[in-house]
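Q: What follows is a set of structures to go through.
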Structure I
Amino acid sequence: MLTTMRRTFALVAGLGLVTQVISITALGNEPGPIHSDAAPYFVYFGTYTRAESKGIYVSAFDEATGQLSAPALAAKSSNPAYLVAHPNHRFLYAVGDASGASNGVVKAFAIDKSSGLLSFLNAQPSGGSGPTHLAIDRTGACLLVANYGSGSIAALPIRANGTLGPPATSIQHHGSSVDPKRQQGPHAHCVGFDLSNQRALCADLGLDKILVYKCDASNATLSPNDPPSASVPPGAGARHFVFDANGHRLYVINEMQSSITAFHYDQTNGSLTEFQTVTTLPTTFSGTNTAAEIAIPPNGKFLYASNRGDNSIMVYSIDGVTGLLSPIQRQPSLGKTPRMFAIDPTGRFLFAANQDSHNIVVFRIDPETGRLTLTGQQLEISMPTCVLFVRTS
């Protein structure tokens, strides 16, 4: 085989729990298939390739048992740090580096439903430098990309065969905020669509703003909304966001101040009204921390947020009437720098990707309390940055 895999068992320090660790050492230069055994999902892992990783990895995931197959290399790619899947589950898209150029690219792949392997389709410029986040509209016609380095966003059309067209719209953000080191200019960090599919939003860390755009997904065009934006607290550094189940509230995780800002969202005009800001850190924490990822499970009752520094996942309840957040649990991520985590489509499991300890830890979610407990499974993958679930059928 081109990829060697080994299974070991490790004792999680201080917990007395024997954990199955599935690790991968990529020795070859070509991808290798996995055997899904009719598992309903593939799980793809984006990575930074500046260490041992060679690109995008994949495991088969059984939602009933929570079991994972040993990961395999799905496709070679340079720094595929963020991934997104097409709504038809046939195509996958990744951010990446442009060879010999300062600007970034977005790559399109076809998914082999029997093996999980990815076949390269094409690549297009991301419309800026340092692409960091992607989103696809509900119809599968338009892909958005956030370019952190240049502080810009772009909209690319998606063709029927899954390939990408060149950017139909590119928008350069302008301005700054209060931090002289990190906010001298714009840094678009996250993009997404509202539930109406008529507006696109972008969290810009450099501006401390959530920018709102009108969107024609069929033509991949964007235009400023009225009102055009809302602000998080100065110096907070808006990073990622998530809508609640009905699309009436937006929760933004602020990287620099380790906080979450909650907004009411008016779907008729795209306006945002702040109603709460809470910390992501325990009161006992002292040191340096940056907040990273945010997610809400399908039942809409809880919110999860990750801390890099405290190396934890914070769990909050969401008041069903007011939308206010209340902390429930601080769960160590059992690794270093949980840059990203993802909740599986059933809402039963959370996968924490610890970038700098090269491991992904699988937690079980209690549907009644929202609390996290260990399943006993870990994956060892070099510098994991993204977790993406895709149906196999």
Structure II
Amino acid sequence: MTRKKVVLAYSGGLDTSVCTRWLSEEKDLDVVCFTADIGQGIHPVLLGKRARASGAKKLYVRDLKSEFIRDFIFPTLKSSAVYESKYFLATALSRPLIAKALVEVARKEKASYIAHGCTGKGNDQVRFEVSVAALAPDLGVIAPLREWDLTSRSEEIAYAKRKKIPLEFGAKKLYSVDENLWGRSIEAGPLEDPWEEPKSEVYQGTVDPDRCPNRPLTLQVHFEKGIPVGLNGKKVNPLTLISRLRTLGGKHGVGRSDLVENRLIGIKSREIYEAPAAAILSAAHEALENMTLDRNLFHYKRLLAERYAELVYDGLWFTPLKKALDGFVEVASRRVTGDVRVKLYKGSVTVVGRKSPYSLYRKTLATYGKDDAFDRRIAEGFIKVWGLPYRGNKESV
């Protein structure tokens, strides 16, 4: 009898390698592994050897970096979405993309299930499973870490050794790390005490601000309709742009954040984030919006940005509300074109200049110098009309 197939989101680490064997033996399934290259740094040959030695029938590796930037990172940048003011959503953004790819592989392989190695109390399980349900409700989802009786890393290692899964077992990992080209997330281990300052070893993508160059670095970013397309006067492709900003920002200690955040499932979690490119582009993008959007549109867009961030964080990428918000953002971004200069210095990003052909800034109205063209006499009437509802209203005092 032919066994059914399952497509597993595979990283090549301990959890997903053990999941591969467990799915094959305990669930009696043919396992097809899938790995998305989203800039985390992968070794396809090594992954293939590990996947097959773990019991997989096949491994797919797809380069999704360009799609990740075009369809996930840039729309979120345009929306100004940052979760709880500090998290640029790097990991959260990658999950619906990976889920989409898993579904595509499942269709190609005529698989019955999709599986992942997420824990039972994290956000990623929600992001994967809700996305799969939206795209392919007929596919079953298996989450081994919610079912098996392996309760610790040491038990997983023992299982792997017993099953002769060839992994490199070193000292116990202190931290749980997820990384892609948009950012790096670190949690667990000593970070679970929110009073403890993170040790220097936590940060692998940014230099300690105390050890950064003593001279600031100024960069110029060009945007067209809210999308960054140029750096220092030259047009560059999206991957090159983000890679350069990631390197330069990291060298100057930009993009670090330490957040006790509210997880979707109701618990608080202490997370460390490194996102140099995201921090630089977000600061520049906001400065350009300040210049090109009128007051009502700018303020209302900021309200929707918080909701957009929640949708991404909560795994609701493939939803009608998210699509509707994208439509709003697209219209709001039509005139967000121009250049922004930012200065990087010892962990900070400071906007030091901006210009746009659609700028709403008028020096003749803003100046206090001799070129002032603002008719000050009209202010008195404006103030009277503006304050009319409150005139003599003692209840408000």
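The numbers here are math on the coordinates, done by the rules we state, and not lab data. What you see is a predicted model; the values in this text were computed from it and never measured. Cβ atoms are built from the backbone, for glycine too; each structure is taken alone.
Q: Suppose you compute helix-only ellipticity at 222 nm (-39500 (n - 2.57) for each DSSP H run of 4 or more, over all residues; to 500) for every structure in I, II: which one lands on 0?
A: Derived from the structure labelled I.
Q: Still on this structure, please answer the following. Determine which structure produced the value 1.00 for FRET efficiency 1/(1 + (r/R0)^6) of positions 81 and 145 (r between Cβ atoms, R0 = 25 Å, to 0.05), calculated from the coordinates; the candidates are I, II.
A: Matching structure: I.
Q: Here's another thing I want to ask about it. Using relative contact order in percent (Cα under 8 Å, 6 or more apart) for the comparison, can you identify which of I, II gives the largest number? Each step should come with its number before you reach the end.
A: Numbers: I: 12; II: 18.
Once relative contact order in percent (Cα under 8 Å, 6 or more apart) is worked out for each structure, II has the highest.
Q: Shifting gears a bit: Figure out for me which of the structures I, II the number 0.00 belongs to, where FRET efficiency 1/(1 + (r/R0)^6) of positions 161 and 377 (r between Cβ atoms, R0 = 35 Å, to 0.05) was derived from the coordinates.
A: Going label by label, the one that fits is II.
Q: Comparing distance in nm of label points 7 Å out along Cα→Cβ at positions 49 and 345 across I, II, which is largest?
A: II
Q: Matching task: 4.3 is the computed value of distance in nm of label points 7 Å out along Cα→Cβ at positions 57 and 257. Pick the structure from I, II.
A: Numbers: I: 3.7; II: 4.3.
Checking each candidate, the match is II.
Q: Continuing with the same structure: Which of the displayed structures (I, II) returns the greatest value of mean count of other Cβ atoms within 10 Å over residues 193-200 on calculation? Mind dumping the intermediate values first?
A: Numbers: I: 17.8; II: 10.1.
Evaluating mean count of other Cβ atoms within 10 Å over residues 193-200 on every structure, the highest lands on I.
Q: Looking at Kirkwood radius over Cα pairs in Å, point out which structure of I, II has the largest value.
A: II
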